[in-house]
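Each reported figure results from applying straightforward, stated rules to the coordinates on display, with no laboratory input. Since we're looking at a predicted model, the values are computed, not measured. Cβ atoms are built from the backbone, for glycine too; each structure is taken alone.
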Structure P
Amino acid sequence: MKRVLLLGASGSIGQQTLDVISSNNGNFELVAFSVGEKVDLVSTIIRLHPSVKCVCIKHGEYIDIFKQQHPRISFFSGDEGLIKIVKKAKYDLVVNALVGFAGFPPTIAALKKKATICLANKESLVVGGEIVNRLLKKGYGKIYPIDSEHVALAKCLSQAVQDHVSKLILTASGGAFRNHSKEQLSDVKAADALKHPTWQMGAKITIDSATMMNKGFEIIEAHYLFNYEIDKIDILMHDESHVHSLVKLDDGTLLADISEPDMRVPITYALFEGQTQFSCTRIKSLKQLDNFHFHAFDAAKYPCVALAKEALRMGGTALAVLNAANEVAVYAFLENRIPFLSISELIAKELNYVKVKRQTIRNVIEADRLTRLHLRKVLGN
């Protein structure tokens, strides 16, 4: 029985992780979790998972109420509480399903405890991939990705000889605006961007899908997870989201991971640490997958991908700048304070504005803070 600490239990990935744990209750038990704004879920999760010993909530003013209701459970709050629950809870696996930069410090804290992390928090690798890999090389913990694309790559790479791999191919839905021209994007609103064609996700990542910054982040993640350079990682547009990623071999054949767009599948793969049964499809060309539709990636329409690649080439704290600028810009768009196309423009300016430093925990946190401070001043708040 593996004991699970779930960070971000109230989000989309968190809720689906709870489903997977409940469906495999002979293999996993929830012993600790965190929630953000949705504190109304706390008591329900505790009732459904009586093995819970520790809980972290976002706002401290609710702690006394929960302590009275659940006196046998330890409660923590805020960003400091996330670190405390990682340090004090007793678990075998951490599922990091937090959204944004807030997920980075808990990932580092868990690795320092030599924990196994099932990672859905993209930002941990985006802002601190160099730090994470330094810890992993020293024997601090393990990471199993939860992103469907990276789980697909892990599966396909396990069926390939590394020396014969020529490309990693990340598939992309293109988000809510995949049928829009770049000119049409000047007038789109947040409500339009939140209508993803295939996946049900939180607001922030749905906007990242519309700008395809999420795919830029996934290139960065793939680089750090699998040790492939940027020029070996491509993007392929795919309407149905059934082909989650592909690996191209040097003889031109392709390995593909194909399944319904259901995040419970990669979550299960990660929780079982890659020890689930799966099969990859080997094809000579995409024409063999004639039930699906594929299109070339349009770099001009999605400038955020190029910005992500630029930040990866710059290295160091440039990646923290990229992420912080994206978070501030995305939430400004969600609040209808900036137009859609300004998201990439603001990120580009921030990458040129901040001096890049070596990637250390202190420098990453400082770069994140300074970028947010500067961009909020630019936006007038």
Structure Q
Amino acid sequence: MIDKKRLLKTFIELVNINSPSKNEKTLVSYIKNIFKNKAVIYEDNAAKKIGGTSGNVIIRFKANKKHIPPIAFLSHLDTVRPTSGLRLIRRKNILSTDGTTILGADDKVGIAAMIELGKLLLEDSISHGDITLIFTVAEEIGLYGSRQLDLKRIKSDHTYVLDSAEMDVGGVVTKAPSLEKIYIEIKGKAAHSGVEPDQGINALSIASKALSSIKAGKVNKETTVNFGVIHGGHATNIVPDCIEIEGEVRSHNARLLRNKVKEIKRIFENVSRQYGGKVMLKTYREFESFNLTHSPTVDFVKRADKSIGLPFHTLSSGGGSDANILNALGHHAVVLNIGIIGAHTVNEKVPIENINRLTMLILAIAKVISDK
């Protein structure tokens, strides 16, 4: 049985620890101190590889019952913005801030639930196989931490990432897309905009004409396109000679993703050639898609939901998470909803009952797998 008062205290302590991406050291120390000399703790060398203050933390609880599949739970340590000076507000059992900072419930609700599970395992309250708790760094800025995970330290047949904010607690993300980052540089020719503008080649005009020819947003049921960053120009009296654009294509379908990237490249090259400019386009695969809709990993969530009276539902997400990285590396991982509202904004909040429900869910997953 979870200790709700202890769980709430843990969550409040967590959100009062500032842990923006690549600055998770204080939070790592907090977690390691809880389980010091009580479980097998390992911190990898991700800090050195990504230029952060700490690595990923892996905590393993050895099986107390034979022939149970090993499982893992994962939450990321970093927040999308700093929370220094956070002022916690509680109204009608809903936790938020005063609006000057984010709450950081993404992903500290998940961390709190995992810490409570760890404490229950130490209290020997359930029979279980090997259970691993994984805490990753720098997730919010590109899944950097999970890319560096030492998989030899992780023994798991079923991994549950506590991170989604797209549905109620009890829901599970079973599908997520691949993402291709696109970097475009358009070269034109500078000229005085008032004296001889016709002698210039306007790179910004090329960019705007190309972008207006590309359908952005949701282009079909499986694919989205977005251009979110643009740099360039020197002054209003100079025809811009260089424009840099950053965008992305996401898709659940590898063929559609590949074709859409080719189409974007072709459009930029054709428009640039038409107006006498040049274009350089580079792409980078940030993460791969996964689909575990029909898998034992998901079936265990369904059984766990039923055992504690939570509604089971699945979702095909348009977002990426550490689960994308783990699946690409051969670990079956799905994403559990953590029950927060307004993630990544100063309006972020979480009902206290959702923290309890999430903790009950991961405990129930451990139990149904033990009873397998």
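Observations, loosely collected:
- For distance in nm of label points 7 Å out along Cα→Cβ at positions 58 and 106, the highest value in the series P, Q is held by structure Q.
- Which entry (P, Q) yields the derived value 0.80 for FRET efficiency 1/(1 + (r/R0)^6) of positions 266 and 362 (r between Cβ atoms, R0 = 41 Å, to 0.05): P
- For P(r) over Cα pairs in 10 Å bins from 0, in percent computed as 5, 22, 28, 21, 13, 7, 3, 1, 0, the structure of P, Q it came from: Q
- Parent structure of the calculated result 4.7, given that distance in nm of label points 7 Å out along Cα→Cβ at positions 42 and 258 is the read-out and P, Q the choices: P
- Comparison of P, Q - label where relative contact order in percent (Cα under 8 Å, 6 or more apart) is highest: Q
- Mean count of other Cβ atoms within 10 Å over residues 130-137 - highest-scoring structure of P, Q: Q
- Structures P, Q were shown, and distance in nm of label points 7 Å out along Cα→Cβ at positions 146 and 202 at 0.9 was computed from P.
- When mean count of other Cβ atoms within 10 Å over residues 2-9 is computed across structures P, Q, the figure 24.2 traces back to P.
- Which of P, Q yields -10000 [helix-only ellipticity at 222 nm (-39500 (n - 2.57) for each DSSP H run of 4 or more, over all residues; to 500), calculated]: Q
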